[in-house]
Structure P
Amino acid sequence: MNDTAIIDATIAFVKKELEHAEGGHDWFHTLRVYNTTQLIAKYEDVDIMVVKLSALLHDIADSKFHKGDESIGPKMAREFLLLQNVDSAIIEHVSKIIENISFKNSFGLNTSFSSKEMLVVQDADRLDAIGAIGIARCFNYGGFKNRPLYNPEIKPNLKMTKAEYKAANAPTINHFYEKLLLLKDQMNTKTGKKLAIERHQFMEHYLKQFYREWEGMFNSL
């Protein structure tokens, strides 16, 4: 099977698996990440097949929807790629990227694996977590988990561990401070850093407006 056929098969597989996924982690999220990796990869010396497959399969079984089990996604990706007769070195690389790409792996410990390809996919995934779409995804997931929008009495936890992050059930606004506003400075590539600036600024403007409306402060009626 040639590379184009493998990518087509992977797209079909991911679409089917994510057919009923939560709106912030559905096929369209995967597609946006996939498209963004193609943009970033133009300026990076990477194995484009590894980048494409990793982008398509990075959220095939997000642990937050599988009782925190981080092994399911890499396992599903590996089994699928084996059926497509993908080269074993590529399968191993893609599996390692899926295991290590998540933001939660940045808490407290250095990841045990990194590659230029992972940094490209990680930037694309993080870019989709910020800006206008990032805000929409954040509140969509908060609604999915029935979390309050905001509670001034519950402060963001800026020193949480990985376990605390995975178990967090704080108001949605807190997530901006615990993750989204941190991502701009965690971009890996020049393109990722450039794209993150505008999206970060949009979130800052959004939060200012949110608090103004929360407090009922308006310039005029």
Structure Q
Amino acid sequence: MKPNVKKMVLIAMMAAVAYLLAFFIRIPVFGFLSLEPKDVILVIGGFLLGPMSAFITSLVVSLVEMVTFSVTGPIGCLMNLISSCSFACTAALIYKKRRNLNGAVIGLLVGSVTVVATMLLWNYLITPLYMTGTTRSDVAAMLVPVFLPFNALKAAFNTALTLLLYKPLVTALRRTGLVERKATPGGKSKIGLYVFAGILLITCILLLLVLQGKI
């Protein structure tokens, strides 16, 4: 299979899996805000194919969400795109410059900070446009107690899952011939990284349960 065809197939696969995850797995956190693991697939695709591919995949998924199950229309589509790109494209861009395990970790951490900061601004600007009866002052009062912890939790959740799933997923794709060895991070995986990712994921789950009032 030609490289360009492989790339298009991978982008289509990543977009399909990300959409299915967004459709079937939505964990409520704060009323209208919910977690879904689609960004994990988007950032893994970005690591494999580059930041532009992460953008294309994010755009496709956001558009398909808008015309299928989303109830927020074009504004929700824009917010989904900004959120996914802030995380996935930032992480993929850093990894592109430093293609090793450290680059992937740094990319995920910087992507996490970027999406938290970006969504605070865009929630302040856009949320009043589609939340009926909500003023910008109302949204400003929600930034720290609602939007900040939600986006931080989402970023940490996606980071942990990416660290845990990247190698198994890429290994499976390599066996299909869609991914070459040079497309994967250099260096051996470290058990400490998996321990960190596991602790981070457990912490996110516990925090989610606290926010939902279950513990």
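Derivation of every value follows stated rules applied to the coordinates shown; laboratory data play no part. It should be emphasised that the depicted structure is a prediction, and the values quoted were computed from it without experimental measurement. Cβ atoms are built from the backbone, for glycine too; each structure is taken alone.
State the single structure among P, Q that was used to calculate helix-only ellipticity at 222 nm (-39500 (n - 2.57) for each DSSP H run of 4 or more, over all residues; to 500), giving -18500. Computing helix-only ellipticity at 222 nm (-39500 (n - 2.57) for each DSSP H run of 4 or more, over all residues; to 500) on every structure in P, Q gives -18500 only for P.
Identify the structure, out of P, Q, from whose coordinates Cα extents along the principal axes in Å, for residues 62-189 alone was calculated to give 53, 30, 28.
Structure P accounts for this read-out.
Work out which structure the value 15.4 belongs to, where mean count of other Cβ atoms within 10 Å over residues 30-37 was derived from one of P, Q. Clearly, the read-out refers to Q.
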